[in-house]
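In the part that follows, the structures are each spelled out as structure tokens.
Read the figures in this text as sums done on the coordinates, not as results from a lab. Because the structure is a prediction, the values reported are computed rather than measured. Cβ atoms are built from the backbone, for glycine too; each structure is taken alone.
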Structure 1
Amino acid sequence: MKSFTKRFYSFRADANALGGYLEEPYRTNVPTLAPVSLPAVGGFAMARSEAFTFDGIISCSLAYTRVSGREDEKGATSTLITAAVEDLNILGRLTARRIVAQVSISDPNSKEPIQISREGSVFEDLRVDGQECRLKLNSELQQPQNSNEGRGAGLLTWPGIAQVGQAQARNLIQGFKRWGTAAHEWVEKRHGNPQPGSILCSLVDGIEGCGDSICSGHMLDIRGFGRVTLGELRVSGDSVQLVMLRADLGCPVTGGVTISCVGGGGTGDN
């Protein structure tokens, strides 16, 4: 009979490769590709979608997701969540060879916050109107300062992510002044007043080479297309969500689409 002295832990992990909605030219949902959820006890699950096209608005050649979770003999847990899209094309203007979101979450079986790694999350050949977008990635989220400190080396923790989020918020609010009053108020409300117990930041610090698009931080405004947000990471004390690409369409086609989304965490007795 299984011992009742073992720690009780409930995993949370989910992923989807693509999905969203349209408002114009008609109201409908964009099908969610490869949605997957991890059983609360842990284990492994995956989903896959082959070539997909939706009314000439969005297409990809492959989409897949994976989630896994396990608990070791000492009661520490680890979760790995992956979502990927290949050969993405949105309205013939925003394309990418491959976009992958991958987050691993470690809970050390203590009262300490969860530890996170985003290794494996990539944008490959992201382009706007055929021009390559050169992304400046945040160095602290790529290579945390504790990368040479033994156990937990290279893992992100709440204090480090909070510092990144606060610095990015200041830069975004300053940069959005040139977007006009409405845009500046929007970003100040979203990034200047974080929700209690939650921090919002991005894997991306800057974008170059996107033609005449207006760029600030991890966001760009594409004329005649809409607003694109890259690599957004939201973290609380026991959960994390990474959305690699969000397109808020604002042209004759309006709506919202997200690409490569992962999220998870867990709760347990300490």
Structure 2
Amino acid sequence: MNPAEAWWDAAPMGNLTDSVGTMTLSLQLYTVRDLLNADRDATLAAVAGLGLDEVEPYGIEHFPWLPEALTQHGLRAGSAHTMPVNGDWTPSLAAAKALGVTTLIQPSPGDWDLLSSRDGIATLADRINAGAEQAADLGITVGYHNHDREFDSTIDSVSGFELLVSLLRDDVAIELDTYWAAFAGQDVPALLSRLGNRVTHLHIKDGVLDGSRERRPNAALGMGDMDLDAVLSAGAGKVWVVEFDEADGDLLPQVTASVEFLKGWSK
């Protein structure tokens, strides 16, 4: 039995609405990318066994098998990540339409040098805004997802990230990666308060926060340094997306424990 099949046998069933009202819970499939490469069907079956509301695929224009495979396992892609090339959203939007995705998110600037100046951030905003305009005709919302480096520059007395948000169209969604924001030294609940309804999705993850900016594997939720009670309280009503960029040790039990942490969380 491979690891994904073992996880499938052990994965708890249930619906998130049993314990967290109308909260929407998702899993970023980048978390299980290596397992998908090793055994796609067993991995998607395991993900389906977690009782999630939806999943969040990545690089969707590169995986034409996604619509059929997700349908086969009863999974729905509510949001997805894509990286448009030089602002060309056409292939990404076609893939999103085929998947039934309603929120299509750019997960980084692509060219990190854009974050170093106001003109660069304005260029990035223009590209995202053009995608949002194109997507609106298809009934799709475009969004942006941060890492830590968006917070490294201060321009016009605000972080590069908040400057970017201010330059985006009102209909562009923000998916706040709460760990990367905290990793960059941000007060995440305060940031969520400032951004308000612009934030529609949260990446929820845990790990070391010692101020060193040394990248380490993520931990299962509740096993790291994140103040998750404060983050989840401030982020109530958003789509909560579990993600591991990297994991130390056996990944699948940590994913299961993280999903169960969110299912059992209450304010």
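Points worth noting:
- Comparing distance in nm of label points 7 Å out along Cα→Cβ at positions 132 and 228 across structures 1, 2, the highest figure comes from 2.
- Of the structures 1, 2, the one that 1.6 was derived from, the read-out being distance in nm of label points 7 Å out along Cα→Cβ at positions 28 and 252: 1
- Origin of the value 16.2, where mean count of other Cβ atoms within 10 Å over residues 172-179 was derived from one of 1, 2: 1
- Mean count of other Cβ atoms within 10 Å over residues 44-51 - highest-scoring structure of 1, 2: 2
- Label whose coordinates, when helix-only ellipticity at 222 nm (-39500 (n - 2.57) for each DSSP H run of 4 or more, over all residues; to 500) is calculated, return -3500 (choices 1, 2): 1
- Test item: Kirkwood radius over Cα pairs in Å calculated as 18.8, pick one of 1, 2: 2
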